[in-house]
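Read the figures in this text as sums done on the coordinates, not as results from a lab. Remember, it's a predicted structure, so these values are computed and weren't measured experimentally. Cβ atoms are built from the backbone, for glycine too; each structure is taken alone.
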Structure I
Amino acid sequence: MTTSVAAVLAGTAAQRPDHSALIYESEHFTYGWLWEQARRCASVLRANGVRPGDRVAVLLADTPQFPVTYFGVLTAGAVAIPLNVMSTASEIEHVLTDADASFLVCGASLFARAREAAEPVGAALLTVGPGPAGTVDLEDAAQDAAPIEISAARGADDVAVVFYTSGTTGEPKGVMLTHRNILYNVERMVTTPYAFRSDDVLLGCLPLAHGFGQICGMLTGFRAGISLVMMPRFSGREALALMAKHRCTVFMGVPTMYVKLLDAAAQGEQVPQLDRVYSGGSALPVKTLNDVRSTFGCPVYEGYGMTETSCSVAYHYPGLSFRPGTVGVPITGITVGIARPDGDRIDLLPAGEVGEIVVRGPNVMAGYLGRPDITDEVLIDGWFLTGDLGRLDDDGYLSVVGRKKDLILRGGYNVYPLEIEEILVGHPAVAQVAVIGVPHPELGEEVWAVVVPAQPEALTAGADQEIYEWGKQRLAAYKYPRRVEFIESLPVGASGKVLKQALASKYGPTAGS
């Protein structure tokens, strides 16, 4: 196995330099071009003081300059810290401070926000595209720079990328992924589960600043030599159009994206001829999975992972017996267990029992940057405690029940929101649903359902009662929601996950009324 993540691009560029690596606004960019530009970028970074091990924050939209800069940073031997372009100045400043980042590379249009964040912490600011006078424009300077011939040597256990979590349970934490962590998953995922072929075309609608889009999409795709169609901002209608135009064969997305694709298809938009699609990020309701399969006429492979595990743990894949409601089996070389929740040691449970999902393998992060205390809480006896609840069946298939923090305790009973959501989404009036627990003076918590209606214009006054009855007829007495609230759209984070804590905050104060 190669040592540096930069070798992913270098290897494919050497093998097929004239093949399209990127397609953006109908323009094709080859692997040879991309690797040369990355090496030119690395040369400019070095000329401006970037040294191996330095931490370089990257604030760029999903255009060809993102992979150019990303691989330029890695080729220079530095550590890449991708930032969501929607981040505020204070959020960017927090990351720069927490990571002790020496440099910030930003798009020219983001300069004002980047400068507001960089100046207080003394981080050097470089732009991609023309900035104010005196600012180094990486893109312009790279045109006259000699490409670096050899990437900086990095050890397998050196940190390659630091991803900052969404911070829904507190301040964002920096997840340190080593070159070994990332390459281990890339080398295995390229064949199983993704079964990438060199002629595949993938719609790149997942943000490259997030692990799913960056590791599963860009890096694994580049390892296989596929073409990535870049889409800076997702919409169901535009996604269908791009996939049809560029004859995409593969789609990867989170459940909220699939809902939007189905909605656009229902409105009469052209449906592309896909070979297979993959879902991750959060649980894909079985009804939605079946709707996607029938609409697009191709297999749907659901998986499970998180940033701390280099983004993949388990997956369905071609050739594996499909079991709806599960996320497949662990990726080769990765061990998954179900542990008794809230113990101070790992006490594994037998097949069929619900507990906390724990993971062990070369894909598990090095830790949280600068937070050994929190690292020690989640890395115990070689296992990573995911914070998710699930079960393994006798054949090793993994089912995810939900997040520990989302578990609802109603009158002494454990209520798993995902189970209820699977039932409620089967109602024809429900497009999406999030089940939350809100405080109750007698029961501790009460079960509420927050629903995005399938046809808002056709919503009747008694629709909430209909959904209530639907749940009551299909769920145990302690499980079904006692209240149904309608909302235009569910709040989601940068990775596409529904922010249930935001919903709990919104509805919690009125609980029990």
Structure II
Amino acid sequence: MPAAVTDGVSAVRPELPEPAPNRWKTLVFIALAQLMVVLDATVVNIALPSAQADLGFSDGNRQWVITAYALAFGGLLLFGGRVADLWGRRRTFITGLVGFALASALGGAAATTGVLLASRALQGVFGALLAPAALSLLAVTFTEAKERAKAFGIYGAIAGGGGAIGLILGGVLTEYMDWRWTFFINIPIAAVAVAGAALVITEPAGARNRSRLDVPGVALATLGLVSLVYGFTRAESHGWTEDVTLALFAASAVLLGTFVAVEHRTKAPLLPLRVVADRNRGGVYLSLGLAVIGMFGLFLFLTYYLQVVRGYSPVASGLAFLPMVAGMVTGSTQIGARLMTRIAPRMLMAPGFLLAAVGMLVLTRIDVDTPYAGLILPGLLLMGLGMGTAFMPAMSLATHRVQPRDAGVASAMVNTSQQVGGAIGTALLNTVAANATTDWVASHATPAAAGRALQVEAVVHGYSTAIGWAAGILTLASVIALVLVNAGRQDGAPGPAGGARRPDGDAATAAPVLAH
């Protein structure tokens, strides 16, 4: 498609495609599928102790219930995005839903540890097909600025708040039903989404990328991302300087470096470098990844604090996160969606991440008997409001004006940045908390100090320190969004420099658009 046609006075940008029929019904089923994928990242966590007692697996294998999903999902996301572009997003979306449901049924019925781990890996495989297909369907379905803002407002709220909802749902299902229902719950959700997708979802003609599959790129990207995610996972449990951990990081650097070199030369790359070379999309991927590090840190340590220190039940600790979910929904749908067509994305992303960092700083003041309403509640509200405000324009900008044939891999990069961010956050902040706890015990231990009380205070100090680091990382995400993201408001207007912009987001070489 030509970038622009000029007559010496004005430039005419290409017309946007006609809005897709049934697009709001389509949004319902895309949102439902995305919620299922995001929920699964946390809903199983609370059920782990019950599953371990039932199946009798070791503490070492307990970690693999989480890691098997993370490795398959994170490692195959780019492949899943390319499959969506090649095979068709609707078909990939439905395949991902059916496969995810079958894998969930296998996990719920598991009678052995091996079957449970296999089901988690399969969930990750089909999740890697489903997540990029869902976001890219959203990107090619909603092209009118105001409708796109509303649609991404809803999607952003789900992407940001789904993990917290998973904590709530996991607690309810485990406490009042059975741990197996943390798997079985996916089956009716997927069934509804499949039926809806078959009936109402369409995608624009000619939006596929039918180039041959880049097999070397698939192998290098998958192995490189698996090594990276597993490296951070192993660092958490075995240490950052352990030989295997260092080998995994080194292998990841070599594999991903080779991947970039291969993609630069191949005619049909798995990840066209134009997708990530765009300044705005690159800024979004980086700031989102950093923000997820901070958010995962909050989920992790505040859950431990509420259950271990304060004695909350799984259900009560899950419900404690509801204000954050409410804040995310409000920030995403009432602030981000309303302002996205009026101001530049960075004017929402940077203040949003900064507000979330302020919420984190409030939570660093927790102690052994901190009242929920007096400190935790306002901290969660600020965190949710800020993240919702920032996530919504970030999700939209990540796929804004990308070529339709690249929508799948652009969407996959959004999910990849979040998955890698989650792996880094868990490993890095766990290490920070553990070191802070050890140092506090060493500096405060006295013969008169009570052992249990001292240990609890030390653990809370570790949580507070790690949350402080998370606040700093969110502040860095705010700075990156402010500095790197320079796109104009997402209303079809020309780019920030005044030049017309191609659908792939790169500045056109045509003459500037002049006002009549």
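Points worth noting:
- Given -8500 for helix-only ellipticity at 222 nm (-39500 (n - 2.57) for each DSSP H run of 4 or more, over all residues; to 500), calculated: source structure among I, II: I
- Test item: relative contact order in percent (Cα under 8 Å, 6 or more apart) calculated as 23, pick one of I, II: II
- When FRET efficiency 1/(1 + (r/R0)^6) of positions 99 and 171 (r between Cβ atoms, R0 = 30 Å, to 0.05) is computed for each of I, II, the one that comes out at 1.00 is I.
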